[in-house]
Every structure is written in structure tokens, then in C-alpha cells.
1. Matching task: -26000 is the computed value of helix-only ellipticity at 222 nm (-39500 (n - 2.57) for each DSSP H run of 4 or more, over all residues; to 500). Pick the structure from I, II.
2. Check the numbers for FRET efficiency 1/(1 + (r/R0)^6) of positions 74 and 226 (r between Cβ atoms, R0 = 41 Å, to 0.05) across I, II and tell me which is largest.
3. One of I, II was used to calculate volume of the Cα convex hull per residue in Å³, for residues 138-185 alone, giving 82; which?
4. Out of I, II, choose the structure whose coordinates give relative contact order in percent (Cα under 8 Å, 6 or more apart) equal to 31 when calculated.
5. Using mean projected area of the Cα convex hull in nm² as the calculated read-out, with 13.4 as its value, let me know the right label among I, II.
6. Where does the value 23.5 come from, among I, II, when mean count of other Cβ atoms within 10 Å over residues 146-153 is the thing being computed?
Structure I
Amino acid sequence: MNQLLLRLGLPALFLLEHLGRYAVFCLHALAQLLQPVRLGRKILEQVAYIGAGSMGIVALVALFTGMVLGLQGYYTLIKFSAEGALGTVVALSLVRELGPVLTAIMVVARAGSSIAAELGIMRISEQIDALVTMDVDPIRYLVTPRLAAALIAFPLLTAIFNTVGILGGYLAARLLSARAGIYFSKIQSTLVLSDITGGFIKAGIFGFLVMSICCYCGYHTHLRQDSAGARGVSASTTSAVVQSCVYVLMADYAITSFLM
């Protein structure tokens, strides 16, 4: 009985410790946003890296996502003689769900993994300890600008994804001889402001989740028990990417349930 309790209790205690450390880490980083002195330049640098640097891959994925939605939607709707609703299907699918989710996953793949690895290397090479020695708050210096940049960049990248995706759906519709006027008129008549704001709310929450998890995993590389050194950085980066994607999908379901 004692062995059973031990096997159940240790993972539970580890999870609670992990969640508590993550909560304190996020609160500390957010609290620094209330004192934005000398952070503006670093925030702009991170917006350029996370946002502008990810525009290419986000636009490319959006284009083909919209084209696939247009292709599949057309052949599904034509069975019911409702191909005129193609614009509605593509726009609502992108704006409500696919835009924020796929944007977050693409940014995780490109920028999130890089940031987790960068902070992990700084941790094992004792650069973060050197900041503490110099009386510089490492979370304020390394984490807060990235978190603020994600809150700015994710909604903007989501807007780009939605726009390019809708155009991709239009290209697919034109290849199938669908009418452009009907495609865009259906979007205009069915897409409402609440759909757009709901997508931007998701984008902001996903941005916070992705960047906080990636920064947390990299920052606490030295606390990993399964590996250390270069292997620890690799494990932290992998953990950051996997956890970010999983929590984005979980949060997407929770937010959608709340907004519906």
C-alpha cells in the first residue's frame, strides 16, 4: 500500500511543483511589463524576430491551407448544390480555428524552439548566473521582452494568415470555375466582428502560452532530472515544442467552448 501511495504521490508532487514554478515565473515576467523602462528596444527586436521573421512561413502555410480548404469544401458542398457557400466555409474555418492554431504551431516550430534552445544554452553556460551576479534580473532582461513581443506579434501574424488563407481559397475556387463575386459576397455577409475578435483573443492567449512555455523550459534547463548539458538543452527544446503544441490545442478547445 505504501509503495502504491508513493508511486501516485511523487508524480503528483512533481506536477504541483512544476505548475507552481511556472505560475511564479509567468507572474514575475508579467509584473515587469508594468515597468517598461529600457525594454522598448528589446521588445521591438523580439517583435522583428518572432513576428517579421515568421511572416514567410506563416504566409506559405496559410496559402496552401486556404487552397486545400477551398478544394475540399467545393467538392463537399457541390454534393448538396451549395457550392456558393464556399467562401463562408473557408473564411469561418480560418478566422475561428485554423488561423490562430496553425499560426501558433508555425511560430513554435520556428521561433519558440530557437528561444528555448537559446535560453537553455545560456543556462548551462552560466550566462544567466552571471546576470544574477551583476544584479540584473534575468527574467526581466530575457523573458519579459519575448513575452511582450509574442502578445503583439501573434495577432498580427494571425491576421496575415487569415488574409492569405482566404485568398488561397479564392485561387482554388477560381481553378474550379467558381464565381469570385459569390465567394467574396458570402464572406462579407456571414463573417461578423465577433468571429474576428474571437480569433484575435485566441491568438493573444496562444502567444502567451507558447512564449511562456518555451522560455520556461529553456530557463529551467538546469533543473531537468533526465539529462544535463547539451542533452538537457535538446530535451528542454523538445519538451517546449511538444508542450506548446499540446497546450495550444487544449486551450483552443476551452476557448471555443467558452465563446460559442
Structure II
Amino acid sequence: MSLESINVAVIQLTCTENTQDNMEKVLRLSKQAIAAGAKLITLPENYGFLGGEEEKLAHAQDIDDGPFIEPLRRLAQAHQVGILAGGLPEKTHTKDKVFNTAVFIAEDGSTLATYRKIHLFDIDLREASFKESSHVAAGDQTVVATFHGWKIGMSICYDLRFPELYRKLVQEGAQILCIPAAFTLHTGKDHWQPLIQCRAIENQAYVAAPAQFGRHSAKRASWGKSMLVDPWGTIIGQAKEAEGFALARFEKSYLDQVRQGLPALSHRRLN
């Protein structure tokens, strides 16, 4: 059944190395969002485990029935909602690396689509240093899922800085861009909101950006500000400075109005 409008929730979490606690929060907040009317739940990157890069290897799992995904399949089926599981450590063919994989779960608990993070977070700033590629293998495929007639482009965190990815997703039909993240405090305070709004404006698409928030450990903190943005770039939902969720309605009629009234996508001259 195609839906002309859909209620989308972004879940904001402060995850740690305690996987049981993380998953309990995921389920509790998701159920609260469902009770508020959400038809599509989006979870941030690292929702099941947030710790050191090397420690991800111990939590590498099969995305068909792993402990970070199986409870979400049951939740989706029980409440007839879609769930975008924003990023988990998927097993690869080697023991020293995982994929950072987002899984789109349908209402019946099946997998609609999977996306492996393409752009890996290797930075060395004075305030923060990360080398995601040390234990994560990069994906190489763009993914657009279809959920109740909506085309949903999938991405993860650092992908946000690469506009060519989102332009390709829109060329493939995307109307919603999902950007689950664990944006660092240092980069997020200056770049998170403008980048999110830019991706919405330049692609004339809705954006759902669920994020990690707050202090995860002595060495790591995330910016938060999980948000929902419309195709004009207006923030139509934003989480508070705490764990929780934000909810907004995405409407195809408004998407069409923006794209028809200001047809920038059809005016492109360069590929």
C-alpha cells in the first residue's frame, strides 16, 4: 500500500559498550515513538554497541539473526512498522574487519535493504582522532529502499560530507534521505546542522537524521541534535538535549510542490 504521507521518528541515544542496556533503550524509545504515531523508526549509528574501533570485532554479527537485529525484527512485526537500523558491525570474510551496515526492516520483520557504509571516518584533528578503516571495510554500493511507495536513500554518518552520494541517491529516485550518525562533539557543533540542511535543500528531499548524543565514555562524546528536515531545508522535528525521539510527518504533496515550483534537479547541466 502506497502512503501519501508518513510519520517518521528519529531515535536519539547515548549508547555505550553495554549492549544489553543499549538494546533495552532502543526498544523502549521505539515503542514510545510508535505510540506517538510513528510508522517508520530510524535508529542512529552504533545503536547496539559504541566503543573502540577494535572492540567492534567482538560484536561482529550476521545481519539476518544477530542480537542487534533480531529484536528489531520482532518489534517491526509486532507493531507493523518499518525500522531503519542505523549501523551495526556486520561480519565480513576476514577476522580483522567488519562492515558498518544499516539494515532496513519491513513491517513483517524481513529485510527490505542493506547498506554498507562507503565513506570511512579517518581523521586526525587536534581535538579528535579516529581511524575507522583500521577495523571497518568500506562498502561500494548505493542503496535506495522502497517502503509504502516512498523511495528512501540510505547512508551512514561520515557519508554526510559527500554530496555526490546523495545526488546519486536522488537520481535513483530517493525522496527521503536517511543519515543515521554518531557525529563527534567537536565536528557536530559546527557542521551537523548546516550539512543536514544542505543535503535536504540541494536534493529537494526529506531527511531523517537520528544521532547519538552525549558522553559515551571518557574518550568519546557525540553532538546529538537528531532532526527531521523537509525539502525546503526547514527543521520540522528535533530531539531535545537528552535521549528520546522526535517525530514529523513527511508528505509527498509538499515534496512535489517544492520540486515542481523550483525545478533545480531538472536544471542540472553537469553530471
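Since every read-out is calculated from the coordinates, none of them should be taken as a lab result. Just so it is clear, the model here is predicted, and its values are computed rather than measured. Cβ atoms are built from the backbone, for glycine too; each structure is taken alone.
1. Details: I: -26000; II: -7500.
Derived from I, not from the others.
2. That would be structure II.
3. Working through the options, I get structure II.
4. Answer for the origin of the read-out: I.
5. II
6. Numbers: I: 23.5; II: 19.8.
Derived from the structure labelled I.
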